[in-house]
Structure P
């Protein structure tokens, strides 16, 4: 499926999408009333957000497919388009999102048929949202089934085994039981840790990163075990998995990727201009001098403490660079930091503190003033 042609993401599900989905279903189910389905799926779509549109399409499917939901699941599975040839265009199947919603809403009483449908669907779009009610309702059976699929020939299916059980999947319902106790999914992640497909490796890393937010020591211990065989793939997974802990300056996480507490580092840190307006940017200028008798690997980040409403503040860490300095070596760095309003961050006037972090520790501070 082509991208959304620069229109709003939610507007991808429109009358044309309803027509295309109707044709897809009618190609395998001759009794499908396309006109009635399109009318129901398209009803007042302009007033609905994305999730509500997907739900309305799914409800229209339910109302126009056989009342026997197992038969309906089989029809939907048979109607799916060709399997995606690779992993670069994984969003080409947006049209199948309502199919996943149907499986999530109606598939629980038909476990085997629903699992077959999800294996098929995830090779066209994704079943990571569809499987979450199954993880909640039938955790043992579902995780056992996913574990058995970690050697599936399709990278889409192997990725689904990890992505579908992520406790904090973006856009997905939080899997509270796995937030509290991630032990049931370790066999899945262990089976996938050496997967050759970067698409799968990224999911494993993201899954570990989710777990690290509530169980940092468990993830650090697991990564330490994995790095006993320090292949390039495992190194990449571990570094990506530990990103939240690294930003937080966790010393054990930093040590696993080769960064230890810095010694005898002298810095000079300036922020210029010191006064800017919303929409402008300031420059962070840092001189780093290694006064240690040995060379040092340095991971340099910076954190901005943003002014919020009602006197509150919020701190965010940003990546800067990595260095390896010889004894007595100096290096000058510069970074532009924009203060532009975005959809995820409102800006408020006031003094914004900037911290420089070297290997997780704050070694310098400065500030700039933001005006309207």
Structure Q
């Protein structure tokens, strides 16, 4: 079987809700990163076999196959197809898995895995909320799910509280982790470690304001973050430990990774950045929901014949601070190798774009630090988790 290689990886800097990317239509935003990976690989656009794009809120501007619409908004020719993936927060990580599987099979040679989410223009939960408001749909939990899980509402917020309680995490533990995310992101930004992975774009606001300056710094980073400030944010639930400051930030963004096999390398005439060493995905408890990265990591290491100490860098999505903290405790991973340039608490979580966003950061961080193996995983709605292990080349 052929290998799967990453030859280019890019992302936009994250935009806050209503911020510097909120004026970008999602298809145009996604088109920009498609163009950039083509440019980075110096590829003839006609050589691209497919575009697989993650997107969670596939409604409104992100409806009707956002991947194909992004292709039509890009420099890629009409002959390049596109398809959209929804595995909740792991959507574009799954897109990368599908792309890798396609080139490993030999069915295709050059595939772009991508993701986009404009959370300013298409807010989270829009598909369900708008359908219910229009009176055209019932709740997504049908009778059979309600029978299997009686009187239970699947909730990521409750899942985060459940994890914090199960693993004995205090509010102070969460606050300190969140502050660390901002500090790592600040250090990475000030050292220029994101420069090679970020595609600068013109700042455009949802009210129509367009700035001459380029958006090149993740807008969610709190450069003045303090422990006291984080602790002072109102709790989401009385008696709980979760507040908005220990959760991932709503974010606008797009990302793309070009994945090829050996034939693709020859067609492009480029050297690979990394090789995809392992891919897997599991289902887990949909009630606690966010715990799946723990058993998923165990399974991935077992299947790949590796130990946690073989991995040089980890990217575990900071959906909520309890998730990576529980993951650290259960896997025994070195915390100094985790989210070394900050995570979604500081940088933002553009839902369907986050999988290839983490992959882009992981590839560049391995090159920056001289590491060999990197592992990424993320919790996903419905109680799932993808794991990808890559090897720097």
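The numbers here are math on the coordinates, done by the rules we state, and not lab data. Remember, predicted model here, so these are calculated numbers, not experimental data. Cβ atoms are built from the backbone, for glycine too; each structure is taken alone.
Tabulated data for the structure shown
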| read-out | value |
| --- | --- |
| Structure with the greatest value (metric Kirkwood radius over Cα pairs in Å, for residues 77-140 alone, set P, Q) | Q |
| With mean projected area of the Cα convex hull in nm², for residues 197-340 alone derived as 13.8, matching label from P, Q | Q |
| Highest-scoring label, criterion being Rg/Rh (Cα atoms, Kirkwood Rh), among P, Q | P |
| Structures P, Q, by distance in nm of label points 7 Å out along Cα→Cβ at positions 29 and 333: label with the highest value | P |
| Structure from which 16.8 was derived, mean count of other Cβ atoms within 10 Å over residues 181-188, options P, Q | P |
| Given 28 for relative contact order in percent (Cα under 8 Å, 6 or more apart), calculated: source structure among P, Q | Q |
